[in-house]
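Some structures are shown below for you to check.
Every read-out reported here was derived from the displayed coordinates using simple, explicitly stated rules and does not represent laboratory data. The structure displayed is predicted, hence computed values, not measured ones.
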Structure 1
């Protein structure tokens, strides 16, 4: 199999923006009014990826463990901040700490296990493997926790009467909110499960596609994709379960009374 990589020229990249133009035409014709958001998203995406590309070139060439750790730390920080911003619910300080703890603990545990046990990279800080894998795991866990936050908050609001009735009958906060916690966990991991179902038949994942385009054998790309997908599932599951089993408690006061959840 040829290992020659097709390098895209600037005019080829520019030609791909015809799809953005097509989207703009559609939303304008339909009167949807998303033109400004689409343009901003396109510009941000382009600038962010170009910037990240140059930064990664520098990190890959330096192969400095501190640079790798710093890069992963920045990704974690931005992911946590993104969860705070994407969540429409009013987050208490305690809940924010739980989100951050769950995110960092769940993702780092999965990243380190994946790198040191599954693929066994050397040196351990090799940015070529560490950073891309960390990015995929952190990104998916961020989405999972965001859905978990919404699920917990919606459940506590919509099933307030049921929870309070259970408390009056002598149930502990854990038992009274068990159904809500389980439902929030289920909703948070469902997108990951659905992506597994269609993978390989309905779609070729980004990592696998990138490896194949770079000249890697499809069989080798498949092995890596299976491994990373399993790592993502583990990270999402661990991050979300940590959040829901710790986060639900913030909706109760020290007297085990349900706190009012604002709309």
Structure 2
């Protein structure tokens, strides 16, 4: 099964409209929504009208820019944003002084998502993949059995040994605590069509998620192309709602 998720829904009006255009053309299956952003309110209303599968795109790296941010929430977000963007290894090093800030930010974003969409998110991932940072995982902030995006999948030789080892440890942690796909890729670089074809073909034997960003001009051009449509028409498309704790057995 192949899941195609568009990130940054609600971040800007352009991002929202680009994602909806791809969804109406049946080029994506899901979208992950940012809350407390400039287009979050409008995006939520449009998503419910379109019956689009929506997850929560946790944001720990980009300042909230909606008008309903409390001083307390702003303070905690500024602390977390500063730490994760200032230090190169902030994502992988646990900071005990930010425990409360991460928890407050998660609960606030979860509550805002429920307010906007009148339901729990269908899945969770993170802006710049920070939902998998050390503070989030070590403190078990995301509830067990959540449908969660995993780490990028790389073949041996694509990354150095320590990078692959770190990702392997994360994969084991995710598989034991959460519900996720077997593999996860970015559609970029989308000019490498053989790579994309290979990724899509994997979905015949396993569950695969592909991340896309339709607000990017080159990506939406490819997503709306006949070549891309022919590739995804040949496989079974689904959503995170189709994943269960006992994943579909494709092997």
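General remarks:
- For Cα Rg over 2.2 N^0.38 Å computed as 1.19, the structure of 1, 2 it came from: 1
- helix-only ellipticity at 222 nm (-39500 (n - 2.57) for each DSSP H run of 4 or more, over all residues; to 500) derived as -12500 - corresponding label from 1, 2: 2
- Which entry (1, 2) yields the derived value 10, 32, 29, 17, 9, 3, 0 for P(r) over Cα pairs in 10 Å bins from 0, in percent, for residues 92-235 alone: 1
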